[in-house]
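Enquirer: Next come the structures, one after another.
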Structure I
Amino acid sequence: MFECAIVGGGIHGTYVCQRLLEDTTLERDEVLVVDPHERLLESFRRKARACEMDELRSTFVHHVGTEPFGLESFAEGRGRTDELLPTPGYPQRPTLSLFLDYADYVIEGNDLDSLHRQASVDAICRTEHGDGLVLETTAADGAGSSEAIRTRNCVLAIGHGGRYRKPAWADGVDSITHVWDGFDPETPAEETIVVGGGITAAQLATCLAEREREAVTLCSRHELETATSEADPRWINWNHIENHLHRQPAGSQDRYEIVRTARNDATVPQTLLERLESAVDDGPLSIRYGDVRSARDVDGQMRLLLETGGCLSADRVVLATGFAPVFEHPFVDRVADELDLERGYRGMPVLDDETLAWSRTDGGESSLFVTGVLAAGTIGPFAGNIAGARRAADRLTDAIAASDRLPLAAD
């Protein structure tokens, strides 16, 4: 039996794994990361490639390493400080290349790949004697083999779980793709419509236009709004989170609305907006505002009819419309039902604010912990970001270290 299995090998899972090894007495053979991809952070890499990300919105101290200034030292030691990009009124941000190279350096230096089990977790249930959890997995090698992994504790670090928001008007139109669901920016096209009004849409539209290989139209429901970061930086501070979020009941609508209001969703950093506007001035890129009423394929051309009555036509349409709510993920539903876990407003997990353990409906001790977007009700608006991974790890590593010393009560 493992002492802790982490479901998800993205930024959160990778970071939590390191913290468990550094800050607890757990040995390497007691920790496991379960993820269906070939290597850690692969899902993040694919998303970055799909939208042609070339720089991060987060600052240089937010990365997968445990030393805050580790990425800066990495850049200095390799003569790559020019890849720490200036941001007016905000700390420097790394290029994507620098961020990923440092991530590989951290993963290789700590031999984290050896702790990765390439498999999909289909279900989580309690052991027969109540002394831990069982992860029912399916191998990701195409053979379809299954395995039951026994663990004393489990950390859910699944991000948005690979589910993307698709507007109703796009239902049934197979040729419309989501940027993170099979879109390849290297596939040539004469004209492309990018639908969305946030950073991903602006990034993709700008990069496609800057190639000067195709005409690009960015179709946004609203005027583009700017924001430097995903939320006010004060939300990184734990005292601020306690004072402004934890005063409301765990899992409550009040907490949900506080987080939703604090998030700068569907916004674009000023530096990216300037690039986008330059592409518009140069000609390859145009912007249209308005809701899409319907879409259809006419003789190999996609046509979007706008609510205003206008029409857009292109070879392809790419959605950059964000993620589906993770609280409604079928896997999350199955886990909560199987383990009798408490849900709050709109399915939000009810967590212990000090440990990030997901509370059981019967009040019993829980050995399932949460990080990432699922923990937004406790960690706040940065829960899904790199800063949120650090705040979450501060809480759950202490809790898992304590559980290593105390036996779990049998059911």
Structure II
Amino acid sequence: MRFGIIRERKEPPDRRVVLSPEACQKILATYKTAEICVEPSPIRTFSDSEYNSKGITVASKMEECDVLLGVKEVPIDALIPGKRYFFFSHTIKKQSYNRKLLRAILEKRIELYDHEVITDSKGIRLVAFGRYAGIVGAYNGFRALGLKQDLFELPKAESLKDLEALIVALRKVQLPNIKILLTGKGRVGNGAKEILDGMHLKKVNVEAFLHQNFQEPVYCQIDTSEYNKRKDAKRGNKQDFFKNPQDYSSNFFRFAKVTDFYIAGHFYGQGAPYLFTREDAKNPEFKIKVVADISCDVDGPVASTIRASTIADPIYGYDPITENEMDYKAPNAIAVMAVDNLPCELPRDSSNGFGNAFLKHVIPSFFNGDQDGILQRARMTQNGKLTERYRYLQDFVDGKS
């Protein structure tokens, strides 16, 4: 089995990689029939020489590999027909901007495995960059807060070495007595929580957050049951919400009335209610002035996210009255940080974390006959057709949805 680590070609450049030099070494030491070839890259966070120094082959020979491993979408003209690819295709939600990519994958009879659907038998994701999205997103949110309110200036995350350096920088800032709200308790939400806890901020419960005033900055982390409620007033729970999202409405506005800085680290599922709408943001009681939307669902559950921002230009302003973009420093603007590739700002840390999970959960499946069904569940296309699990995408491919 020969694995190829492909060069990332999507713009803007992504420096992350699925397997670090150390992870490659572990694979070769564990599986005697495994081979690895790394395509040369001038941007990868681990240099070609770092792979070479670990005895890993670096060569432009991806056509000779059985399985090709990447991070972001592969440009259509770079796809090699008939190969097995792993990358984030961003198609499982019928994202219109990647319709042509999925069509090309089928036409070229490529076997696609999407990192986003690598799960265990219960549907729990096994490999993800979510933790690092949460970490960098929270940091960038504080940077936006400092710039918006002329409180402090933090360096860009991409200029700092690692997670520890981010926390060191944040501990130097002096925050006013603000209330910080964090939604989500998955990888992304808990990644953001690492930053809040690293700053030694006080965590408070929902009741205290909603009704008490504090003489120090505080934060509250909430999950679906706290910002959604059943429409029939019956008692709901997380499992019921995910199963029947159409039976719920948002209960978020009570938080919006007391929150200064909001970090969106939740997962938004199709059919779920929006957290706050554009009409909500117009309400005089709406208090939020800074939003770090790590989830970054454009024109979705967080109304102020009208577009994704970039690492180069991460902050924009949202005018709640006109619903248009404006200078984020304007008094009536909501400052929005909505970078959609946040882990790129900590490429070595995030690559190491992702690679360790891929090594643990995915690589064994190639050598044990896929006994746990990892590959089967993640395989989206085969022999020029969608697999049964992903046949719901056929109307999307056909342009009917």
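Please treat every number below as a calculation from the coordinates, not as lab data. As the structure is a computational prediction, the values presented were derived from the model and not from experiment. Cβ atoms are built from the backbone, for glycine too; each structure is taken alone.
Enquirer: If you rank structures I, II by distance in nm of label points 7 Å out along Cα→Cβ at positions 55 and 327, which sits at the top with the largest value?
Expert: II
Enquirer: In addition: Given a computed value of 1.00 for FRET efficiency 1/(1 + (r/R0)^6) of positions 287 and 335 (r between Cβ atoms, R0 = 35 Å, to 0.05), which structure among I, II does it belong to?
Expert: Among I, II, the structure yielding 1.00 for FRET efficiency 1/(1 + (r/R0)^6) of positions 287 and 335 (r between Cβ atoms, R0 = 35 Å, to 0.05) is II.
Enquirer: Given a computed value of 4.4 for distance in nm of label points 7 Å out along Cα→Cβ at positions 159 and 367, which structure among I, II does it belong to?
Expert: The structure behind it is II.
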